[in-house]
Each structure stands twice: as structure tokens, then as C-alpha cells.
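Taken together, the values in this text are just the output of simple stated rules run on the coordinates, not laboratory data. Note that the coordinates shown come from a computational prediction; the quantities given were computed from them, not determined experimentally. Cβ atoms are built from the backbone, for glycine too; each structure is taken alone.
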Structure I
Amino acid sequence: MENMQSGIFDRSTDVDGKKIKARLNNLAWALLLMLVGVGLLLQHVFDIGLKETLNTIEMGIGVIFVGTNVAARLQGLRMNTFWFAVGILLIADGIDGMLRLDIPVFALALTAIGAWIVLKSTKKGES
């Protein structure tokens, strides 16, 4: 669990920074659990479709990832760009699912990331 909790933010050598990151991580986990729980309860109580529920939960998780990284940045701490990007992708994919646009958001993102890595590794002087 410790490894998962430290995943949203980079480690800080500053004691105050560690405390802030720990609080933000705890808050993110609490919000995540509440989001999934409330989403599943609403699906059960109001007979909302599973796809709509999952799209909403997906967007909520994205908002949590983006929000905690922005909160860290506002506190003068480093953002974890990986989790920030994952949050943006989750929000985009959730919106795509709700609007039924059928854009393969994750497939496009994976392709773009792969192309970026290929281009970066083929630069002269890079190993």
C-alpha cells in the first residue's frame, strides 16, 4: 500500500513537503474510495447503466489525479507528470464514453507515447 500511495507524487526530501504529500495522498485515496462507493450505490439505487457509472467513475479518478497534482504544485511541490497525464487521459476517455464519440483515447495516447520514445531514442547523442 505504501508503494501505491507514494505513486501520485514524487518523493520529497523536505519534511514539510513529505507531510503535505502524505496528506494529499491520503485525501486522494479517500476520495477515490468514496467515488467508487457512491458511484456503485447510485447505480444500484437509481438503476443507472454500468457503462455510464464507469465513465463517471473514470472521469472522477482523472479529476482526483489532476487535482492532487495541481494542489501539490500550488504548495510549491513537484507534480508527477505521469499521473497528471493519466488523469487527463481518464477525463478525456470518460467524456468520450459519455458522449459516445467512440474515439480510442488510450490507443491514440499509447501510440503517441511510443512514437515519442522512438523519436527521442533516435536522436544523435542519446543512448
Structure II
Amino acid sequence: MDNNQKILIGLVVILIISAVAYFLSSTNPQTKDEENKVIFYWGVGCPHCENIKEYIKENQIDKKILIEEREVYNDKKNLEMLRMDAQRCGLGSSMIGIPFLVYKQKCYVGEDEAKNLFDNILKVNG
């Protein structure tokens, strides 16, 4: 086998590996779910948070989009993640409250913003 044939075989192998990697990454539903995930920070005993939980349940929103709930009153790790997300959104500590949602790297604070976010996601996703 001469050098040209070795190079050609090497290129074909690289092309096949690249095609398989692209196919696997573009068809992985978990990746797409993660990209569209809503992070929902809430606290035990928070009435506005309970209203959002009820809104999610009544409208079966959790059956249509991925929602990751993070309780912040009793879980210091979740509280720290909330602070970091708020900081990424440019929100100072006086602007942080719950319910607090993160969707596609944007932050939503309060019951009204949370409901509006879910309504808009459902309109887009059907």
C-alpha cells in the first residue's frame, strides 16, 4: 500500500468518525431538553412559589418542558447557585427573590414573570 492510499484511508476514517459524532450529538433528546430546561428556585413556605407550583401542575407544564426545581431555604448549595445565576444576569442582591427562574441564561423574578415565561414557552413550543 502506497502513501496516497494510506492518506485516503485515514481521511475516510476521520470522516466516518466525524459523521457519527455529529449524528449522535444532533439527535440526543436529552441535550435538547437540557438546552430548554427551566431552573425553578423556590422556598418551603413561600406562597408565591406554591402558586407557581400549582400553576405548573394545573397547566401540566412539567409534562411539556423540563423543569429542575431547586429549594433554597434548606439547601445552601442551591442558594449559592441562585446567587451565581442572579449575578450572571446582572442582578444585585436586592433584586433577588423567589420564585426565581432561569431559562436560556435569562433570569425571571417573581410570580408574574414566572407565569409569563411559562405562557411564552408554551406558545412557542405548542
Structure III
Amino acid sequence: MRDTVEEFTLYKELGKEILNVDPHIRFVGIINHHGKLISGSIQKNIKLQVEPNECEMLYMEATLRMKMRQEFDHCLGPVNFAMSHRRNFIITKYLFGNDLVYISADTNFDFAKTPFEIIAILKKERI
């Protein structure tokens, strides 16, 4: 296991790398297994649409859903990523060790290609 400073540095760099994958990615957050944001990277000139107290609920919900999906790994295989397509945003979530990578993008996000590029980055940086 990495120490906290090394892990934080890795997460900051990871966020920046993922932001550069697709110009439509607005936010990359790393959420711990308790549903708390431990690192976040945002595109320049972007205003987040969710209030901080609402973000906390979103992160806890995302963590809970991903944990529940793991209950079926033994028969369906592990989840590569989960995606929600909303009217204004596309949200993708990926397991990364014990943590969760939470990505918010606008609706022009290339969801047929970009999630697999992100998976490749996460595999390269596996903790």
C-alpha cells in the first residue's frame, strides 16, 4: 500500500491524465470506500452544477452501487465501469483498488470509446 502523500500525488496526476483523454470530461474525482472525495480535478473554466452537500450524497450513492454490483462478480464477472446517461451529463464510474474513480462529462462525451481508454490508464496505474 502506498503512503498517503504518494497516493494523493498519484491521484492528482491520474485526474489530470484522465481529463486530457476527452475534452468533454468536466470532472474527475477519486472517492474512497466510505464515499468521501479524496482527490478531484476539474477542467478549467467549468462551474460544477451540484452543490457541495449534494456531491457528498452523489459520492456515497456511487460507492454503495458499485459495492452492490460486486455481489455478482462471482457469476457475471467484475464490472469494468458503470455509466449513467442523464439529460445534461454522462457519469462514468470505475473501481480503482479500494477506491472509485468518478467522472462527469457533457453529453458529447464519446461513451463508446473513452471509457476503455480510461480503463487502460487505470490498469497502468493499478494500486
Computed -26000 for helix-only ellipticity at 222 nm (-39500 (n - 2.57) for each DSSP H run of 4 or more, over all residues; to 500) - originating structure among I, II, III: I
Which entry (I, II, III) yields the derived value 1.00 for FRET efficiency 1/(1 + (r/R0)^6) of positions 21 and 77 (r between Cβ atoms, R0 = 25 Å, to 0.05): I
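Looking just at Kirkwood radius over Cα pairs in Å, which of the labels I, II, III belongs to the structure with the highest value?
Details: I: 16.4; II: 17.1; III: 14.9.
Result for Kirkwood radius over Cα pairs in Å over I, II, III: largest is II.
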